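Structures follow.
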Structure 1
Amino acid sequence: MTIDAHHHFWHYDPVEYDWIDDSMAVIRRDFLPADLKVAIASAGIDGVVSVQARQTVAETRWLLDLAGTNDFIRGVVGWVPLVSPDVSRVLAEFARHPKLKAVRHVLQGEPDPNYMLRDDFNRGIRELRTFALAYDILIFERHLPQTLAFVDRHPEQRFILDHIAKPRIRDGALSPWRELMQDLARRPNVWCKLSGVVTEADYTTWTEAGFRPYLDATLDAFGPKRIMFGSDWPVCLVACQYQRWAKIVRSFAKPLARDEQTAIMGGNAEIAYRLG
């Protein structure tokens with residue numbers, strides 16, 4: 001089965017989604033399961049993992065409701081208040097749903113670059129193992145040093161790094177991102193998504209050759225058994241159509257052994273998120 005390990009749904013609201021600026025006007029509309037079903041069919045993708053876009057328990061409930069009525073949604077990465085003393089109760093409520101597979105907090109948006117090292121946040125992370133949930137790490141490149149310390153606090157926790165840690169592709173900068181990714185990949189409990197890459201390049205002038213070194217470096221660091229295809233739809237649409245991104249990732253994986261290609265396009269997501 002081919003799996004898109006990263007996409008979003010939303011009912012567009014200019015206040016809730018104020019990060020969608022004028023350069024991203026093409027995604028200022030609703031994106032719902034019927035829209036995604038058409039996109040994945042065009043690209044030969046069988047199932048998806050739906051990822052939170054707002055930091056509310058209401059959205060987590062909504063995503064789980066959508067997953068319950070759409071078989072192609074194989075899993076949900078929701079949001080819960082990890083810093084709350086009540087987080088265990090909230091997790092217990094949501095974990096009753098078999099399609100809740102992970103949680104995520106928008107660390108990249110926190111004013112405090114050390115937010116992930118807070119004691120209350122880490123207490124919340126420790127609760128995830130009780131419910132066999134993974135954690136999605138959403139950061140910029142500049143947060144990788146803190147991420148190393150954060151991950152080391154939880155050696156038994158499954159982590160999935162989103163968007164290859166958002167390197168500075170527009171600037172053509174590989175270091176220190178490449179070296180920090182190699183360091184992070186030494187932790188065997190961390191996987192990495194090949195998502196959000198094209199939107200870290202220039203939306204209109206990007207070339208595959210321009211971001212290929214970043215894909216190569218990610219493969220070199222994590223190997224073919226811990227990286228996975230993700231589209232970041234509909235955000236990717238500001239720079240690239242869904243089918244084209246899927247084709248780029250398949251082309252990138254083509255020189256690898258058949259089982260490694262299969263792992264990247266679905267098998268690794270099934271393992272990391274326990275989608276079986």
Structure 2
Amino acid sequence: MTEVLSITQDFVKKHVTPRDQNSKKGDNGIILVIGGSSLYHGAPLLASLSALRAGADLVYTAVPKIIVSAIRSYSPNVIALPMMDSSLTVGSANRLIKGLPKTPNTATVGMGMAISKPEALNSLVKKLRENGTKLVLDASALIPQVLSEITETETIITPHPGEFKRIFNEDVGSSEKDIISIVSKTAIKHKITIIMKGWLNVIADGSGKVAVIRRPTPAMNVGGTGDVLAGLVASLYSRTNSSFEASALAVYFNGMAATLAAGKVGLHMMATDLIESIPDAMKPFDMIT
């Protein structure tokens with residue numbers, strides 16, 4: 001039987017990265033968010049705002065040029081990088097990497113993204129990894145072809161059951177025992193970290209570590225909460241080398257923020273409510289050295 005870790009307040013206090021009093025801009029995380037399409041302009045925006053609220057110093061949001069104005073007009077906190085093609089191509093991936101203002105610590109890829117061909121995603125992933133950027137893959141980036149680029153890396157993926165089926169061609173099951181077993185075995189097989197989202201959030205890495213965090217409220221079914229989680233994961237992963245710890249902390253804080261938001265709005269939550277509650281969820285664990 002797989003040993004399941006408990007993600008308690010003590011675990012969180014032990015693994016949250018303190019902030020150096022003398023740190024400068026960039027020391028606490030530089031994040032690249034890549035996603036969006038003509039239909040889904042909000043997904044990368046939600047991930048970006050979440051990453052900022054989780055404590056990242058800089059977040060660059062790379063989206064198709066056709067939605068840049070919509071992204072920029074929402075918030076002055078967003079640094080939007082226009083990608084010329086409406087969907088991800090090898091050319092747009094190459095131009096993005098060459099034009100980055102700074103090298104990101106972490107990139108989160110796939111939220112609302114249209115991909116022209118799998119080769120485009122693989123090219124993007126390969127170039128980011130060659131630059132030393134850690135990866136979080138979500139949504140559209142969860143296709144079977146990408147496994148060749150991320151196997152035996154410290155990449156984090158964040159599927160729901162349908163996306164798990166798509167990327168691994170395997171059902172995750174419905175019972176708690178089955179979900180834990182299948183997610184753990186898959187993470188070990190591919191040597192990656194998996195955050196399996198749902199009523200039961202299962203975090204498993206390539207070494208065999210497993211943690212379970214139950215979803216605190218069904219209000220989280222609303223669209224966009226997965227994008228918020230992707231931003232949280234990327235932000236926390238930028239400040240640690242442990243994909244498992246970053247994933248566990250992100251799921252914990254996402255759940256705490258949802259609990260706080262539900263306390264205010266009940267079952268009428270939007271993803272932006274979740275983002276607004278992130279500071280209240282994380283602030284009790286802030287540390288300065």
Structure 3
Amino acid sequence: MKSYRPTTKSRRHMTTLPYRELLSGDAPHKPLMKKKKRQGGRNGFGRITTRHQGGGHKRRLRDVDFIYDKKDIPAKIETVEYDPFRSAFIGLALYRDGARRYVVLPKELGVGSSFVVSEHAPLTLGNRLPLGKIPVGTFVYNVELSPGAGAVLARSAGNAAEVVAHDAGYAQLKLPSSEIRKVSDLAWASIGTVGNEEYNLVVIGKAGRSRWMGIRPTVRGTAMNPVDHPHGGGEGKQGRGLKRAKTMWGKPSGKGQKTRTPKKYSNNLIISRRKVGKKRKG
């Protein structure tokens with residue numbers, strides 16, 4: 001981690017990643033970049049649907065490949081680049097047929113490394129194959145939930161899912177959240193762990209840096225009026241006055257409470273719920 005001279009109180013604890021050492025220094029590949037209009041957390045009617053979003057530095061969207069439809073064609077990593085929309089680093093992959101795609105990079109895969117997407121690919125770092133052909137104990141990332149639908153699980157920096165069992169056409173995966181769930185053996189996954197594992201050690205240090213990232217301030221419910229939040233009101237500094245914490249809309253929130261929809265469609269695929277609250281162990 002890169003630290004700074006304590007010229008101010010916020011600068012004293014602020015840290016960043018040493019990007020010059022971790023990235024290849026190449027400019028982004030323009031054909032795979034596009035504009036992305038900012039919504040500020042608002043929907044088509046202009047109403048805020050996601051709080052605490054707005055402002056931030058201008059960003060260009062990189063078209064990252066999560067489908068991996070280039071099968072049985074070896075690819076070589078040309079660059080290691082920063083992506084402002086994700087915590088993991090991305091790499092520009094050059095396939096043998098001349099196509100270029102951005103992909104999320106695992107640990108220890110850098111410039112000059114190669115991988116292949118194939119049902120008969122060897123079990124080496126970065127290769128991608130169906131879960132049914134990946135042995136128990138292997139760590140995988142970029143995992144599909146439905147075959148051919150694209151990777152949705154274990155995509156953030158330092159994350160991976162562990163294959164813990166195979167049974168009745170399903171692979172059982174232990175996810176980063178500690179949840180154990182079943183995923184079809186026909187779904188694809190990449191071997192390894194997502195890179196940039198030191199991302200969680202970054203200390204933002206000051207409020208302004210959060211604003212650069214597009215994160216607006218959060219106001220505590222206890223600091224509001226009763227009309228604005230269930231925790232609001234009271235003379236001076238008060239407790240919330242409720243047995244369980246609630247959101248602004250009266251729904252259960254955090255503090256070890258179960259917030260999952262009781263009749264969610266995927267309940268039958270979950271073997272062990274994720275551990276939440278203070279008693280959760282890593």
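Values quoted throughout were computed directly from the atomic coordinates according to the rules given, and no laboratory measurement underlies them. Just so it is clear, the structure is predicted and the values come from calculations on it, not from any experiment.
To which of 1, 2, 3 does the computed value -10500 (helix-only ellipticity at 222 nm (-39500 (n - 2.57) for each DSSP H run of 4 or more, over all residues; to 500)) belong? Value -10500 for helix-only ellipticity at 222 nm (-39500 (n - 2.57) for each DSSP H run of 4 or more, over all residues; to 500) corresponds to 1 out of 1, 2, 3.
Quick check on the output: 20, 13, 7 is semi-axes √(5λ) of the Cα gyration tensor in Å, for residues 209-256 alone, derived from one of 1, 2, 3. Which one produced it?
On the way: 1: 20, 11, 11; 2: 20, 13, 7; 3: 23, 14, 10.
Considering all the candidates, the number was obtained from 2.
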